[in-house]
Each structure stands twice: as C-alpha cells, then as structure tokens.
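A.B. asks: Each structure below appears as structure tokens.
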Structure I
Amino acid sequence: MADPRFHTRVGPFTLAELADVAEAEIGASGDPGMLLSDVAPLENAGADQLSFLDNRKYISSFENTKAAACIVAPELANRAPEGIALLLSKQPYKSYALAARAFYPVLPPEPGIAETAFIEQGAVVGKSSRIEHGAVIGANAVIGEKCLIEANVVIGPAVEIGDNTTVGTCSSLSHCLVGSRTHIFPGVRIGQEGFGFFPDPAGHTKVPQLGRAIIGDDVEIGANSTVDRGSGHDTVIGQGCWLDNLVQIAHNVELGRGCVIAAMAGVSGSAKLGDFVFIAGQVGVIGHVTVGAGAKIAGQSGVTKDIPPGATMGGTPAVPITDWHRQSIMLSRLVNKDK
C-alpha cells in the first residue's frame with residue numbers, strides 16, 4: 001500500500017470496473033462484482049488488493065501470492081494460485097499502470113497564487129492554475145489553465161506554457177514555448193544559452209544563442225535535465241517525448257515524436273532524432289548526426305555517425321548490436337586465451 005501521507009487513493013473498484021480501465025478481460029473464475037481497494041506487489045498484496053505479473057522471473061512470487069486478483073498474460077494463467085481472480089491482458093504492465101492510475105489519479109491543482117509568489121507586469125496566469133511560494137513569473141509570460149507552478153520556479157519573460165502542465169520545484173524556464181499536459185520535474189533548466197563559441201588562443205568568442213526551445217505536448221522532462229535553446233534554429237522536443245533525470249539536450253537538437261532518453265545521456269548540438277528513438281543510459285550522441293526513426297541505442301554507447309531507421313546499435317563507436325556482441329566475445333577470448 002502506498003503511504004497515504006504522500007499519495008491519495010480513491011476507490012474501491014469492482015473487478016469489472018478495473019477490467020474496463022485496464023483494457024483486460026476477466027478470467028473464467030473471476031467475480032465481476034469483487035471489490036478491490038488497492039494495488040500492491042505480488043509479495044505484499046493482501047486479500048482485497050490487485051497485483052500483476054509481467055516478468056517471468058517472478059512466477060514463483062505469482063504462484064505464492066496472497067493477492068485477491070492479479071493481472072497476467074493469458075499464457076501464464078495456469079500458474080495462478082487457487083482462488084485468485086485473474087485479469088487477462090496481452091500487456092500486463094500497461095494494464096497495471098492503467099489500474100494503478102485509477103486508484104491514484106493525478107488530481108488537478110487547487111487554484112490560487114501564493115502570497116510570496118511574484119508576478120511581473122503583463123504576465124497572464126490561467127484562473128484555474130496554481131502558483132506556489134517563491135515562484136517568479138516574468139513580464140508577458142503566459143501560463144495556461146490548470147497548471148501547477150511549484151515553489152521557487154522561475155519563468156522568464158514572454159515564456160508560454162500550455163494547459164495542464166506542471167513545472168517542478170526550483171526549475172527555470174526562459175526563451176521557450178511549452179505545450180500542454182507536459183510535466184517538467186524539479187531542477188530542470190530549459191532555454192538557457194547553448195554551448196556555442198569560437199575557440200581562439202587569444203580568447204574564445206561566444207556565439208549569440210538566438211533561437212528558442214520548443215517543448216511539445218505530453219512531454220516529460222526528468223529532474224535536473226537541461227534543454228538548451230537554439231543558436232539560430234530552435235531546439236525542439238517533439239510531442240510525447242520522455243526524458244529521464246540528468247539528460248542533456250544541446251542547442252539546435254530536434255527530437256521527433258515519442259522519443260525516450262534514459263538518465264545521463266547527452267545529445268550534442270544540431271543532432272536530429274526521428275520518431276520513437278530509444279536511447280539508453282549514459283549514451284553520447286555527437287553533433288550534426290541523424291538517428292533514424294525507431295532506432296535503439298544500447299547503454300553507454302557512443303553515436304558518431306548517422307544511424308538508419310529501425311537499427312539497434314551498441315558500443316563506441318556504435319555499430320549494429322550483433323557486431324558489438326561479437327566484438328565483445330572476441331576481445332574476451334583474446335584476453336583469456338593464455339590464462
């Protein structure tokens with residue numbers, strides 16, 4: 001059970017209601033009217049709780065769970081303990097997420113502007129939005145409806161933020177346009193100057209960063225990540241992209257729709273990622289390369305040239321993943337052949 005000091009639970013729900021929400025089907029022995037009060041892991045779930053099995057590594061926990069009901073793939077239903085109700089889903093983890101969101105919905109912010117917030121002249125704040133203590137909203141900025149601007153956030157002049165967007169504590173936004181239903185986590189920096197300069201032994205010359213950062217709808221940007229504004233072109237984060245914590249997006253980078261970038265990855269200036277590119281943790285992408293739509297890059301890889309659409313790459317420099325595995329095996333054999 002989630003700690004009620006931090007998470008607000010609603011319900012209970014019937015098994016039929018949860019099946020509908022979770023896009024699942026009730027198993028043959030399930031009672032549609034069964035009431036369930038919460039979600040919980042297999043090992044901890046009790047007699048009125050819903051759990052799920054997605055990873056075969058946890059089949060033993062599934063076989064011994066005390067949960068009242070469980071979301072499971074149809075092919076694993078025969079491993080269920082006696083008496084448990086099943087919700088059958090081809091995507092159990094997604095179904096669990098939908099069910100958990102039903103129990104723990106994201107509630108709209110309570111409208112209001114804290115006394116210690118500072119709203120500069122010309123700024124527009126939606127009447128249904130909430131501005132918390134210490135936040136600063138710059139001149140002519142526009143904050144949409146049902147937004148949550150948390151404590152000590154700084155929104156620069158003329159920044160625009162769409163509806164239903166959250167900006168986390170101590171973040172700063174400048175030179176940017178942010179879409180609707182976007183979640184910016186604490187400590188994020190959007191729109192600061194890109195790392196642009198002309199190197200010179202007599203003294204480096206800074207190149208003015210004259211572009212913007214454009215953040216699409218339904219985007220998540222994890223804690224302490226940074227998105228630089230463009231130097232001339234805009235930096236663009238496409239609709240539905242999810243960035244983990246500690247991700248660096250440099251100036252002029254363009255991300256297509258639905259890209260996912262894990263923690264401590266960095267994308268250098270003017271690189272372009274197509275739709276639904278997946279980048280694992282600690283990957284580095286050099287500047288001015290193109291990563292094709294649907295490509296996947298394994299953790300700690302270095303992308304030094306264009307990647308074709310749909311490719312799965314690994315290593316430094318990144319090569320097709322099967323080649324990378326062969327290289328690793330050959331290197332291991334060379335190192336160990338005289339032992």
Structure II
Amino acid sequence: MTDKAQLSAIVVYYEKYYYDDVEELFHAYKNGLDKTNLDYEIIYVIDGELPNVIDKLTGLSAAHPNIKIIKLGRWFGDATALEAGFDNATGDIIITLPSYQQVDANDIPKLIDGLKDKDMTIGWRYPRLDGFLNNIQQRFFNFLIKLFVGTHFHDLKCNVRAFKRDVLNHIYMYGDQDRFLPLWAWRYGYKVEEIKVRQFKKDFRQAFYPLRNYISRLLELISLFFLIKFTKKPIRFFGSSGLIVFSLGALLGIYLFIQRVFMGVPLADRPIVLVSILLLVFGVLSFSIGLIGELIIFTHAKDLKDYVIEKVIQYKNNKAS
C-alpha cells in the first residue's frame with residue numbers, strides 16, 4: 001500500500017454496541033474491498049475499552065499493513081469516533097462500514113461504482129429481511145424524514161455509505177448527526193443516491209427499542225428540521241410561531257374585554273386572564289428571539305457558506321473553459 005490510499009474504509013467499534021467476530025468481519029470486508037480494484041486502507045476506530053478487539057486487530061495488522069488502528073481514550077459516541085476516522089483517512093473516496101455485517105460485503109463495489117457520477121452513495125437494504133415490527137418502525141421513520149425535511153430516502157439507518165472526500169470539507173458533524181450525513185450532503189447540493197444492496201442474513205431485527213431511543217430520535221429529527229430549514233432564516237420559525245401565539249393571546253384578550261365591558265362579566269379569579277397574558281408574553285418573546293437570530297445571521301453572513309459549486313462554465317475566445 002502506498003502512503004496515500006485511493007479508498008479509505010472506516011470501521012468503528014463502539015464500547016456499548018454489538019459487533020461481529022473481528023476476524024470474520026475483516027475477511028468479509030476485505031473480499032468486498034478487493035473487488036473494487038482500488039488501493040485501499042482499513043481504519044479501525046475503537047471507541048471505548050475493548051481490549052479483545054484491539055488484540056485481534058493488532059494480530060491482523062501484522063499480516064495486513066493496510067490496517068490502521070485508532071484507540072480513543074474513552075467512549076465518545078458515534079460522531080466523534082467517525083470524525084477521528086475521517087481525520088486519519090488518506091483516500092479521496094471514503095466508505096463507512098459498521099462493526100457488524102449489515103449488507104452483503106460483495107456489494108461494496110456497487111457503492112464505489114456509483115460515485116462515478118454521484119458525490120455520495122448509501123446502501124438501501126432491499127429486500128428487507130426484518131420482521132413486521134421493525135419494518136413498520138422503519139416506514140414511520142422514513143415518513144417523518146419526508147415530512148420534516150422533504151427527502152425520499154428509504155434506509156438512512158444503513159451505515160454502509162461511500163462518498164468523496166470533498167463532502168467532508170463542507171459538513172461538520174456533532175452529537176448524533178452522523179446518521180443524517182446524507183441529509184446534510186443533500187442540503188449542501190451534493191448528489192446523493194441510494195443503491196440497492198443485499199441485506200446480510202444475520203442483520204435480522206424483530207424488536208422494539210427502549211423508549212428513550214424513540215424520544216432521542218424524535219428530538220434529533222426536530223433539531224434537524226430546524227437546522228436544515230431555518231439556519232439562515234430564524235425569523236420565519238420564531239417569528240411565525242410568535243405571531244400565532246401572540247394572535248391567540250390578543251383574540252382571547254379582546255374576547256375577555258368584550259365580556260367585561262359590554263356583558264358585565266367580572267375578570268377576577270378567572271385563570272383564563274393569565275392564559276391570555278402568558279400567550280401575549282410568549283408571542284413577543286418568540287418573535288424577539290427570531291429578530292435576535294436574524295441580527296446574528298446578518299452579522300456573520302459573509303462567513304457562512306451552505307452550498308457547493310458543482311462546476312463553473314466560462315467562455316473564453318468562443319471556447320468553454
């Protein structure tokens with residue numbers, strides 16, 4: 001392997017997540033990567049304390065010099081571990097692979113070939129082998145993505161993704177935003193495509209997850225919705241919601257005013273009066289937050305760039321350059 005690989009495969013082992021047999025998974029991925037006919041490296045990121053995994057990978061690296069092992073000091077989570085892998089990758093093409101076999105490794109070349117005219121390709125496990133319960137959950141998740149963001153992806157939970165290095169030059173991940181990397185790439189104008197791959201037979205799921213998982217995913221979707229739709233126009237979100245709340249408070253106040261002045265209905269000891277006042281206050285606060293957000297965006301607008309240029313066409317001497 002040369003100092004700079006053409007393809008960097010990143011595999012993250014998380015301390016708190018399930019993983020397959022290390023050696024078996026390595027050989028499966030190696031067979032798939034060999035079929036790409038590219039000079040590649042495999043970067044293993046160990047997120048947390050997994051001494052058994054490190055020992056096995058160390059043994060493999062003695063026979064395979066294209067293996068690089070990165071051990072983090074403690075468990076940091078998905079996005080941080082992937083970021084460490086990206087920082088140490090040398091290839092112009094990067095593919096992320098989970099620590100368990102989600103898809104048939106022989107389909108890895110499909111994702112790489114798709115990058116000839118795309119910037120990012122993501123695996124779409126088709127047909128799905130999951131049970132009825134998980135298929136329902138997956139469809140509902142996809143529906144929420146379409147509702148909140150407007151995209152039509154089918155399998156964002158598949159961690160097998162290939163993309164060009166330029167994608168990472170414009171996208172910064174934090175928290176658990178790594179699962180939404182295709183959505184961020186799409187937002188910036190990159191060409192993202194799902195490619196059908198065969199789901200690995202052991203990747204069968206038939207269960208509900210803990211309630212906290214669903215709550216965290218919902219909060220992530222709400223956060224994603226706001227960041228994608230209103231990053232540069234916060235007044236549209238806070239302003240519109242503030243106006244709605246303020247209008248409800250004003251209408252309620254007018255109704256109470258008419259009752260008091262023209263109908264003689266006393267307002268003392270009526271909680272609805274406090275509700276009207278709170279709605280008015282919350283409406284003004286929300287609108288003010290939107291205005292402050294607009295001032296911040298205006299101040300830093302020259303430093304913000306949320307697009308990428310695909311190509312520049314310029315004619316010189318009747319010739320395109």
Structure III
Amino acid sequence: MTALLEIRDLHLSMHSYEGAARVLDGVSLRVNKGEIWGLVGETGCGKSVTGLSVSRLLRTPPAEYTRGEILLDGTDVLTLDERQMRSLRGRRVGMIFQDPTTNLNPAFRIGTQLIDVALAAARHDPAILGLGRGAGRRARVAAARKLAIAMLTEVGIPAAESRLDDYPHQFSGGMRQRVLIAMALIGRPDLLIADEPTTALDVSVQAQILALLKQMVAAHDMGVVLITHNLGVVAQTCTHVAVMYAGTIVEQGPIRDVLGDPAHPYTQALMRAIPTRDVARGALQGLAGSVPNLIHPPRGCRFAPRCALARPSCAQPPAVHERAPGHRVACPVVEEAQHA
C-alpha cells in the first residue's frame with residue numbers, strides 16, 4: 001500500500017561561508033493516514049528542517065538536496081516546480097508553525113487571513129468552498145468566510161463569527177494557536193506538519209491543543225508529523241515516534257515499543273533525562289556533550305562521541321535493523337547484542 005508520506009534516504013546540505021553542513025544524512029520515514037508521528041531530539045538535530053522539506057519551504061540555495069526522495073502519495077515533491085508545489089501547500093500539506101505571534105500578520109484581521117488561505121486552496125480545488133468553477137468573486141469570498149467561521153468553531157473558539165473581525169493581539173496565546181490550527185486545516189490537507197505547536201503555552205492550554213490535534217486527526221483521517229522536544233507530549237499524543245540525532249533517525253517505531261523498550265543509547269539517554277516523581281532532587285541524569293558540528297560530523301555513527309557504549313565498529317555508518325515489527329534501530333552495539 002502506498003504511504004501518505006514516505007521519505008527515502010534524504011540527504012540535505014546547507015551551504016555557508018564556512019562550508020557545507022550535512023544537515024540531513026539519510027533520513028527515512030513512512031507516515032500513513034490516521035497515524036501521528038512524533039519527531040523528537042535535541043535542538044539542531046534536523047527536526048524542523050525535515051518538516052519544512054516536505055513542503056519545500058527551504059530556499060535552494062543555500063539548501064541543496066543531494067540524494068533521496070520525498071513521496072507524497074507516490075509523487076516525489078523534489079521533482080515538482082514551484083507552481084505545482086503551491087497547489088500542494090495548504091491543500092495537500094498543512095503546516096502549523098512554532099510561534100503564532102510571528103506567524104499571524106498583526107496588521108490584518110483573523111478573518112482576512114483565514115479567508116485568503118481558503119481562497120488560495122480553492123483555486124486548486126473549488127469543492128473546498130462547495131462551489132462550482134464558474135462561481136464569481138463575491139460568492140467565493142462569502143463561502144470562504146462561512147468556511148472560516150466553521151473552522152474557528154471546530155477548533156473551539158467561541159463566538160467565531162464575531163471573532164473573525166478581531167486582530168491577532170486580541171487573542172490569547174492558546175487562542176492564536178487554535179487559529180493557526182484552523183488555518184492549517186481550512187484547505188482539508190491529507191498531511192499536517194505541526195512544528196512545536198505547544199512550546200509557548202502553559203500546561204493546561206497545551207493539553208487542550210494536543211487533545212484538539214487528536215480530535216482533528218480522527219475527524220479528518222489525516223496523517224500528522226508532530227515536531228517536539230517533549231517526550232511527554234509524544235507519549236500522550238502520538239501513535240509512532242522517530243528519534244533524530246544530528247540529522248539522522250536513530251530509532252523509530254510504535255510508541256509502545258520505542259518508549260516502552262528504548263534500544264538506542266541516545267533514546268535511552270533522553271528517557272533518563274525526564275523528571276519523574278521517583279527521581280530524587282539532584283539525581284536527574286543529563287546527557288553530556290552537545291550535537292556535533294555538521295560541517296565536520298563524526299565518522300560513522302554521529303552519536304558515538306557522546307555514547308558510553310561506543311566501540312570501534314561505530315566508526316562505520318550504522319546499518320538499520322528491525323528489532324521488532326516496525327521498530328527500527330540504527331546502532332551496531334544494539335545489533336551485536338541482539339545477535340550475541
């Protein structure tokens with residue numbers, strides 16, 4: 001069966017005056033409808049770059065895709081021109097960006113911004129507005145406004161019709177995030193990329209937004225890639241998780257396998273760094289070191305310089321092996337232990 005999204009062996013370099021940084025190095029991921037994939041890892045590991053690559057929102061140059069494919073329903077988006085990509089953005093692929101403060105235009109009313117997105121999506125699929133191709137401008141704007149009200153209502157904004165005429169500063173942080181979700185979903189996308197959608201929110205609002213995302217997936221049968229640092233958010237929300245380190249996916253699979261029985265030393269280190277009720281004050285284990293310079297990355301396994309289990313075989317690029325159905329790990333130490 002063709003996956004909704006399949007990333008195959010994706011390599012991406014970012015060119016600078018200091019040299020080319022190998023930001024993505026062989027990323028592979030498969031997302032089906034109805035699945036919520038969490039993409040986790042430290043800052044600088046390539047999570048957001050992976051999400052932006054799906055919609056081709058990185059400027060090329062300085063970005064350069066040197067190898068691999070990004071298949072959306074079997075079509076490689078890396079082979080499409082800009083006109084074709086515009087027909088996919090917002091319509092087939094929706095995106096929720098990190099900060100609603102900077103991703104909502106303060107000079108325009110919320111309704112104006114939502115209606116513009118709806119009209120842009122309807123240029124490629126008039127059925128979104130429930131109108132035929134011959135509908136006039138006035139009818140299309142009226143239908144887009146009606147759709148915007150329905151979407152604001154669906155994401156839990158009360159008195160949606162009157163709030164449509166408010167500016168972003170008149171909404172709280174949580175309400176602005178709901179507006180971004182409505183904006184991402186108004187084109188009825190098949191795939192949603194959510195980049196840190198709850199970072200700036202307090203815990204109670206974060207829980208509401210995550211519950212809303214799960215509700216939207218169930219209602220619209222979408223696939224979701226949720227980019228986050230928070231393993232608690234992943235455990236609460238996602239069906240699958242991919243752990244990224246320095247531009248590579250080191251472990252991926254169903255939540256119950258990866259978080260219930262983590263295999264890669266990096267995943268284990270992230271799990272040990274989570275505070276729990278049982279951890280005494282001062283006993284929380286951090287992860288020494290930092291993500292390497294990707295202009296001159298380590299040979300072989302990129303995590304090896306920080307790994308307590310590293311051995312000479314880690315100097316070679318690690319092969320990906322399947323620990324259990326769907327649970328894949330890229331670590332020679334784990335592979336040797338499994339076959340011992």
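A short reminder: the numbers here are calculations on the coordinates, not readings from a lab. These numbers come from a predicted model, not from an experiment.
A.B. asks: A value of -9500 was derived for helix-only ellipticity at 222 nm (-39500 (n - 2.57) for each DSSP H run of 4 or more, over all residues; to 500); which structure in I, II, III was it taken from?
C.D. replies: Attributed to the structure labelled III.
A.B. asks: For mean projected area of the Cα convex hull in nm², the calculated result is 25.5, so let me know which of I, II, III that is.
C.D. replies: Computed on structure II.
A.B. asks: If relative contact order in percent (Cα under 8 Å, 6 or more apart) comes out at 17 when worked out from the coordinates, which of I, II, III was used?
C.D. replies: II
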